[in-house]
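Trainee: Before anything else, here is the set of structures, which you'll find just below.
Nothing in this text is a laboratory measurement; each read-out follows from the coordinates by a stated rule. Because the structure is a prediction, the values reported are computed rather than measured.
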Structure 1
Amino acid sequence: MSEKTLALSMKGIGKSFPGVRALSDVDLEVTTGEVHAIVGENGAGKSTLMKILAGVYQPDAGSIKINGVKVSLQNPLEAKRQGIRMVYQELNLVPDLSVAENIALGQIPKKRGFVDRALMLADAKRVLLELQAKISPSTMVGDLTVSQQQLVEIAKAYASEPKIIVLDEPTSSLSEYETQALFKVIRRMSAAGISVIYISHRLREVLDIADIVTVIRDGERIDTRLIEGVTVDDMISLMVGRELAEVFPKRTVPIGKIVLEAKNVTVPGSCEDVSFTVRAGEIVGLAGLVGAGRTEVAQAIFGLRSYSRGTILVNGAITRISSPRKGIKAGIAYVPEDRKNDGIIPSQSIRNNISLAVLPSLQRAGFIRGQKEKDLAQAKANELGVSPPIIDRLVNTLSGGNQQKVVLAKWLAAKPDVLILDEPTRGVDVGAKADIHTIIGELAAQGVGILMISSELPEILAASDRIYVLHEGRITEEISRADASEERVMHAATGGGSS
């Protein structure tokens, strides 16, 4: 690479935290207008490297040049002055402000000393239109879904016309359709000379969007390659240092009786007359574009959301589930999409998180039996391979994949008949995905009926025995495993129906 073409040069970057060497002599070069992917397992050092670029951390060693000029990025404000924008996987929006206000934060237009709301709304509308995001700029961010909030976060960075934009798992909550819309925006930014650093665990996406890929493992740069000729297997091998036969291993198990049946379930404004079945040992995929009503159906079944009509049967018995407590009592468990806010209590220990769903069974005379809680939590942490299996450790110190294992452990302790998984591998690395799907397969083998929602089509296709596809709140098709393909699922998800 010629120095003149480099938008970014990071040389010999090192960073240590107490007891941990996060980065060791890492080099990264990004050309102007290039889409440069960075891949690696959770804990490999990707986020640390990007936080150094964003001015959040300062390196212990190494240097950074922007457009050939050495810079010192002492804080995020200095990084922004250098034209660097980072879109984190964890959202950084103000829920009590509108979409337009969030997009304009830090650069709010003014007229005669007052906020120019008309211009602010017009600018936000233009950016959202370019992103093909069907979101009103006047909507309060707190009223949006997780996927819509992620689009707003990307729009906020895009609106500032950056020189370098870092996208950390930008499609983790997006459907295939929305992902392709985002890719069009990334390609337009690239054509306009904006350098894009793209971090994703979705390796097929990396092949679709990146010009070049850098693999980081254990805090070191393992390799940088032009994307042409690189395969998913190549990246996996470099990332984990071993061959990984399957990202989504599928276990064949006997299929039993119907354990969950939904008949004409209707959630006002979200879905209408949704009917499906799940059998013991079966993994049923629920596919569709974001906003199709998948999560709303799942929440209604568990008791998190009210449904105006319809019937839910668990093990053949009609059950009116009006609260999560009743859902748990009926034998249903629910792993939510938003792990950080809804799945775990970050400030509590692994032990306390695992025991949450079964506290009544651990009580005697109104007090928790500590040893019984400890034994249960340790057994489940060991069973699911939580690493490290130190149950008194705070759960927010774990990687995303291990946090998700804790969420699964919590519900497995309740011994459910039905397990609902909403985006079960969102934001976890390829090794953890395989671990989680191995756990899912073992649960199916134990006779648990599993309803799985995923925006990642390869995951739905690889794991499901049957797939129901939703479009605008209605099921458009039921597809058997043998007949399923990405094309057929997408055709149904966009309203095409059976093909």
Structure 2
Amino acid sequence: MLFPTTDFAIFFIIVFVLNWLLAPFPARWKLFMIVASYVFYAWWDPRFVILLAVSTLTTIAGGILVYRATSLRRRRAWLAATVVAELGLLGWFKYYGFLALNVDNALHRLGVHVSAPLLSVTLPVGISFFTFMGLSYVIDIFRGKLAPYSPIDVAVFVCFFPHLVAGPIVRGSELLPQIRRSQKRNPRQIDFPRAAYLIFAGLFKKVVVSSYVSSAIVDPVFGNPGLHSGPEALLATWAYAVQIYCDFSGYTDIAIGCALLLGFRFPENFNAPYTSRSLQDFWRRWHMTLSFWLRDYVYIPLGGSQGSDLAMYRNIMITMLLGGLWHGAGWTFIAWGGLHGIGQCTGHWRRKRRVAKGLPALREGRWAVAWQRFATFQFVCLGWVFFRATSFQNAFAMLDRMVKGWSQPSPLITFPVVLAVVFGIAIQYVPRDLSYRVQDLFGRLGPILQGTTLAGALLVITTMGPPGVAPFIYFRF
């Protein structure tokens, strides 16, 4: 069920009303929310409801067993068993085909002609997201940061539909206390102006900007780079940077806004990532719930920045390679993660050298900051080429066209396309205070004016957007 559809609008209206009618009755509300979330998830493929249930039961059982273990050795054993079970499900559905194909190719190169069984395994929507949420819950119990919550609370936490299929990755410490206190929510305290702003801003980014640049230039150029000019290849790369930002941040804006209407607060997931001055800064602003998850559950347990520089670089590379693999079962995703890892290691090395000379970690000044932002954005776009490409051949064909073909005509470079790309980048430089002022102004309007404003905004979005709505990019992760 896609957010920008009539199906979801009807679904959400029903859930919104029953959510607040059942709020004074916690047990009934939790059962209802589980059923509603499973209906939401089953809309794509009812078979995968079983997978969601198995993942939820594994999370519940793992948390209890880790908490009740009487020795550190047993706690570690139960934690390991839970991690293996959760990642086993993820690995089977997401990585089996990739691993089987690569093992088969490696054996053939060694002269061993034993074919691994190649099965067609459908990737369940959102499996990476609810798997990481379940893992963080059990690991936090092992670390003593959480005590087990009731099974029904954990079930709501894992399947809560606003975050279920594409994040944000909400941790137990952020959402479970809100679920436990669900009966204390007050519909009169809904931050409606902020929720409306997030939902409609998200819809505009997804339906209008992301969908337009995708069909107008990204898909045609990446589909066959050899048919297009150098300027078109370069603009298509920038356009994809805008597409994936508007698509994913648009989804999470809608998710956070829907959760607000139901009385729950999710963590922020994007913070103007294309204004970053370094790759380290970029990963503090892009898909923040994943970035911080990888930091807390991979990078720091590996040793983080403790120890020698080489150890730190190793930890960065492992974390970023795993981050790339998390996004997709393909060598291009691993290359994307590796590229960001190399970039971050280089950045750490340069900053350390500057500090050793008594200089600030980053040069200051208007032009220096502008150059840092420009250079960081270009490096991020270089990574997006591999992220978007269907193969290395496709990626290198894109890079080749950026160097060659500058004398060819560029019919895909039109004023609307350039305007959409500029808009997608420029909105990240808008001061936050302006959005808060818009929300405050909207909140002061009466109900009739608010409804008229939202109806007008919806008319603009549906008029400017293309027919139909493509699935969100991160649904396949």
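Trainee: Identify the structure, out of 1, 2, from whose coordinates semi-axes √(5λ) of the Cα gyration tensor in Å, for residues 197-420 alone was calculated to give 29, 24, 18. Don't skip to the end; give the middle numbers.
Mentor: Details: 1: 35, 26, 16; 2: 29, 24, 18.
It must be structure 2, since only it matches.
Trainee: Can you spot which of 1, 2 the value 15 was calculated from, given it is relative contact order in percent (Cα under 8 Å, 6 or more apart)? Please list the in-between numbers first.
Mentor: Numbers: 1: 15; 2: 19.
Structure 1 accounts for this read-out.
Trainee: Suppose percent of Cα pairs over 20 Å apart, for residues 373-444 alone works out to 23; of 1, 2, which structure was it derived from? Could you put the intermediate results ahead of the total?
Mentor: Working: 1: 23; 2: 57.
Label of the source structure: 1.
Trainee: Right, here's the next one. Taking helix-only ellipticity at 222 nm (-39500 (n - 2.57) for each DSSP H run of 4 or more, over all residues; to 500) from the coordinates of each of 1, 2, which one would give -9500? Walk me through the numbers before you get to the answer.
Mentor: Numbers: 1: -9500; 2: -21500.
Answer by label: 1.
Trainee: Quick check on the output: 134 is volume of the Cα convex hull per residue in Å³, for residues 53-124 alone, derived from one of 1, 2. Which one produced it?
Mentor: Attributed to the structure labelled 1.
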